[in-house]
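Q: I've put the structures underneath this note.
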Structure I
């Protein structure tokens, strides 16, 4: 059984480039990273496998292409939580009932 380590990774995404690592740390530093995120109303996402991979990256390094899909899904979900949608996006609405 693997012993869990308290690790936090912060990513930044500017929309023009791949997301990059802007902070990472274990133990007390991880707790501080999460605290600062909460203070700035930045959503947190817990994924042990993703953190394990991201922890291998250096500060300032962009995420590898193999993580684009999973990170894009997380970022898209955060945008929805914050009420932000791409230009021209129309949330799905069920079709209207035909009028007699």
Structure II
């Protein structure tokens, strides 16, 4: 069982059925500014790891099983970001002027 922080909201979930991981974004607000963390756990709810502690305002998560990448949209900065499934090699994949 995974416990979510007080006053946090889970916004997006993605399942990696190959590696049997569950990814999610939890959002908290501080002075009207959204802060998201992207977390990962195994399917038993143990071995939780924070993939990104400053992910922006996450509105969607997707997994690329071929490239072993995690992608998420940040509505606050209007970007799509990516990292390896372990959170390493984080980068901005796309910038846009469109609200995500």
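Q: A value of 0 was derived for helix-only ellipticity at 222 nm (-39500 (n - 2.57) for each DSSP H run of 4 or more, over all residues; to 500); which structure in I, II was it taken from?
A: II
Q: Please state which of the structures I, II yields 13.0, 39 when Rg and Dmax of the Cα atoms in Å is computed from it.
A: Matching structure: II.
Q: Name the one structure among I, II that P(r) over Cα pairs in 5 Å bins from 0, in percent, for residues 14-69 alone of 4, 19, 26, 23, 16, 7, 4, 1 was derived from.
A: Among I, II, the structure yielding 4, 19, 26, 23, 16, 7, 4, 1 for P(r) over Cα pairs in 5 Å bins from 0, in percent, for residues 14-69 alone is II.
Q: Suppose you compute relative contact order in percent (Cα under 8 Å, 6 or more apart) for every structure in I, II: which one lands on 24?
A: I
Bear in mind that the values in this text are calculations on the coordinates, not laboratory data. Quick caveat: nothing in here was measured; it's all calculated off a predicted structure.
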